[in-house]
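Okay, got some structures for you below.
What follows is calculated from the coordinates using simple rules that are stated; it is not laboratory data. As the structure is a computational prediction, the values presented were derived from the model and not from experiment. Cβ atoms are built from the backbone, for glycine too; each structure is taken alone.
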Structure I
Amino acid sequence: MPPVVYVVRTNIDRELEAEFDRWYDEEHVPQHFEHPGIVRARRFRFLDREDEFDRVERYRFLALYEYESEAAYRDYVASDLRRRLVADHRSRFGEPQSALEVAVQLSEWPPPR
């Protein structure tokens, strides 16, 4: 089965950003690896853009969680671990300012060796 990527775009109030970064990197992401089936996680900050034609409010952070299969991802979504992670986020930072998407891999370049 092809891997699945769980895509999380997030904003956080700037005054909470330092604590959010520490929590995300030191607690939140490592806790994801308690679930079998997660392959890796990566986190990004979007670059600021100054484009006169781009007037859409943007998210500032992007996290990519790769699962070995759709079944592994669906198992995570139904897990107590996910409920605990979401509850922890809410208790520390309030309701998430996030957009979530899930994608299944169709191809890869360069091809795996």
Structure II
Amino acid sequence: MKPAAMMQENNLRSRDVKKEGYLLKKSKILGQWRNRWMVLTSNYLFAYEEQNCKGPHTEKLLLRNIDQVVEGAHEQGYYIFNIKTKDGKGLYLKSQQREEVLSWIQELRKWKDKGQ
């Protein structure tokens, strides 16, 4: 089954998807970096364990709760960025490709501002 078909099973419609791709996400409890399939819609950022979006998401962030999206350091071959929420929490993501990080930052900022 194609990712778009799987998204429909999880109430995500392919036309709602603004950006998707693998990023490493830092776990909140153990601080470990885990590979996650990220899906950005006009209202939410979702994280899934696999590209097919099968099963429950591991993260769901309402875009209007985002305060800032900030490019971080370049460490050990990875480019990091941070999503800071209005309640003071954060979400750390990274990729080995700076262009990919900049693309995610741009899209997150654009859709965060549309949801305000």
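For Rg and Dmax of the Cα atoms in Å, the calculated result is 13.5, 39, so let me know which of I, II that is. Intermediate values should be presented prior to the final figure.
On the way: I: 15.5, 45; II: 13.5, 39.
Answer by label: II.
Which structure, out of I, II, was relative contact order in percent (Cα under 8 Å, 6 or more apart) calculated from, if the result is 48? Write out the running numbers ahead of the final one.
Numbers: I: 48; II: 21.
Going label by label, the one that fits is I.
Computing mean count of other Cβ atoms within 10 Å over residues 36-43 gives 18.8 for which of I, II?
Numbers: I: 14.5; II: 18.8.
For mean count of other Cβ atoms within 10 Å over residues 36-43, the value 18.8 is produced by structure II.
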